[in-house]
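**Q** Dropping the structures in below, format is structure tokens.
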Structure I
Amino acid sequence: QALKDKKYDDVIPLCTEIIESSEFNSLPSTKLEVLLLRATFYTLLGKYGSAFQDLECILNIEYASNDVKINALLKRAYLHLKFMDLDMTFMNFELAISINPRYADIYYHRGRLYVRMGKLNKAKHDFEKALEYNPNCSMACIQKCYTDYCIAMLNKDVRLIEAAVRASEEVFEKYTNLPECIFCCQYYSKMMSESQQYQKADIYFTKIINKHPENTSMSLVYLQRAFLQFDWSGYSDKAAKYLKKAIELDEKCSSAYEALGIIEIKRGNIEEAIRLFDQAVIYCRTFKELLNLYYLRDAVKIELNVKNQFGDKYSDFFGRYFDSRMYVL
């Protein structure tokens, strides 16, 4: 019920209450899904040690269903990846395949890892396997289109580039519902940005927003649209407008506060930038993000002190850093 009501802060406490109750062991096997849900939210919050414990608990229970075990193995693979342990990551994928070699999600997630590693042909093969076992696996379809595009770009094959773009446009028309349409637009925007066809990408953002104008998921779309503007026109008023809309739809959108803070730096509004970074700190999800935001905020405070002591002559002391930071948010 907490998930349906989007009361995400309540999920872990409610799961813990069920898990620690005296009735937990008498619940049906679906009780393991409560452990799996808590592990998922621990992962989202960057509490990896707690997530590992819950996943190990699931995997050590003999009567856990195959679907639950595979889900736990995929999540454990992700955790090992966070610690840069590729051997353990791939071992978990292999364990999942040994349970059910026709489980599409395994190949989809392994394909995503291959993309990150730059092994595009292996990624394409895995996305094709995912679609073979589940033709309705929308995310594998979206990722395959983008992977085909990347391979074509590397080979400088204009015909295949155009074919990949057309395929992506067809996929966008096929998957018009949330959340698939957001990912379609995200990858299509990457393609168009690389060829500097910014307006074409922006049209697709407009289509999604017009269909789902007040859905809170549009916060991510406005965030991506703002990043497109950074490539298109730099630190423009439009980019700031989209970031503010992202916050309006989701007040916990930490990345939007961070990006707005950097825009305010470029405008010379250092006090406002500090305020925005403070907001980003409140809503950031992981310890790594928190460290980065503290670094940003402290750098801005130094900038302010330099400005107060030496005047505007030295007020862009960290300008180069913030220029580069904008594009890796």
Structure II
Amino acid sequence: MAKLLTIAIPTYNRALKLEKQLAWLDRNIVGVEHQCEVVISDNASTDITPAVCRRWQAKLSERGVECRINRNEQNLGPLPNIACCIELSTSRFSWVIGDDDEIPEEKLVWVIARLEADPDLASIVLNFEGVGKSVYERCFHHPADLIGEGQAVMGECLKQAYFGLAFMTAQIYRTEYAQAALRAWPEGTSNYDYQVFLTAYAGLQGKVLATSDTHCKYVTGDNVYEKNKRVGLMLYADSLQVFLKLSRFGYAPSLCRQVALRHLWQLKRRFITNALQCSPLLTVRTIARTLTYLVQLGGSAGATVPSESHALATETGSLPATQIAH
């Protein structure tokens, strides 16, 4: 019989961080061992990560926890490795967590209880706080938990702070829906905002819970978008490609255009800063891609907007977008 939840950890050359995260898992899986499996996907690490994986696999197995280790022959990149985690999951739900993300004690037990209470959920979007370069109390400003038809709940999250759907550790997916998202756009692993697509696509398949309370922390300023100017520049167009895809898979084109235009406006300064530090050719290509996606988004105006029957369980009203570091 399939387990309820797969906890999957993609990792690369961060043995000490992985060690700490597995220690958290070891403490918090007590009492729910029989409902969980653990998957670690090593992206061809060259440090002591393989030894850390083997040691924790043995320790968890002694406690009756199924722990599988996947080691890629070469570094596939972060997004393909996340896809590996989802593909390897055999449980009803999948929770892919970062090897360095801070998750409170007893949060795993809370997740298990929530999934047991509502096993027909398509996904859970955990609210989170930002620490580091930018500090904020919460990403999403839901006055209460939102639970309802996925298109409506995800639409509200997209409007408020679409990039919150890109924080991997804050997303819990019904495995079959996340795997369907991978099949729907397999080339998307080359898009740096692919996680937003996975989250929104999975949510479109059924009922979604988006929490009001925060359940984990995101370290702002410590990611590839901030550290690699080339990636940060490409993301400007990558996000628009994601919005275009979502408009074609069932989200209202008007919503996708609104989110796209806000994205361009809010990140214009970062685009200019990154463009000045990257090659002119990459800048030209990014601008060309951006314009192409904008034109295509504008051309889908005839699609239908979700009806009033797609109501949220909690009325939210008009909430402002929250700008945070990607």
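Derivation of every value follows stated rules applied to the coordinates shown; laboratory data play no part. From a predicted model like this one, the values you see are computed outputs, not experimental measurements. Cβ atoms are built from the backbone, for glycine too; each structure is taken alone.
**Q** Assign the value -1.22, calculated as log10 I(q)/I(0) by the Debye sum over Cα atoms at q = 0.18 Å⁻¹, for residues 15-150 alone, to the correct structure from I, II. Could you put the intermediate results ahead of the total?
**A** On the way: I: -1.01; II: -1.22.
Answer for the origin of the read-out: II.
**Q** Can you rank I, II by relative contact order in percent (Cα under 8 Å, 6 or more apart) and just name the one with the largest value?
**A** Going through I, II one by one, relative contact order in percent (Cα under 8 Å, 6 or more apart) is largest in II.
**Q** One of I, II was used to calculate helix-only ellipticity at 222 nm (-39500 (n - 2.57) for each DSSP H run of 4 or more, over all residues; to 500), giving -24000; which?
**A** Label of the originating structure: I.
**Q** If log10 I(q)/I(0) by the Debye sum over Cα atoms at q = 0.06, 0.14 Å⁻¹ is calculated from each of I, II, which structure is the one that comes out at -0.26, -1.30?
**A** I
**Q** Thinking only about mean count of other Cβ atoms within 10 Å over residues 199-206, which of I, II has the largest value?
**A** When mean count of other Cβ atoms within 10 Å over residues 199-206 is computed for each of I, II, structure II gives the biggest number.
**Q** Still on this structure, please answer the following. Compute mean count of other Cβ atoms within 10 Å over residues 79-86 for each of I, II and report the one that scores greatest.
**A** Numbers: I: 14.5; II: 21.6.
Comparing I, II by mean count of other Cβ atoms within 10 Å over residues 79-86, the maximum is at II.
**Q** When you work out distance in nm of label points 7 Å out along Cα→Cβ at positions 183 and 255 for each of the structures I, II, which one comes out largest?
**A** With respect to distance in nm of label points 7 Å out along Cα→Cβ at positions 183 and 255, the highest-scoring structure among I, II is II.
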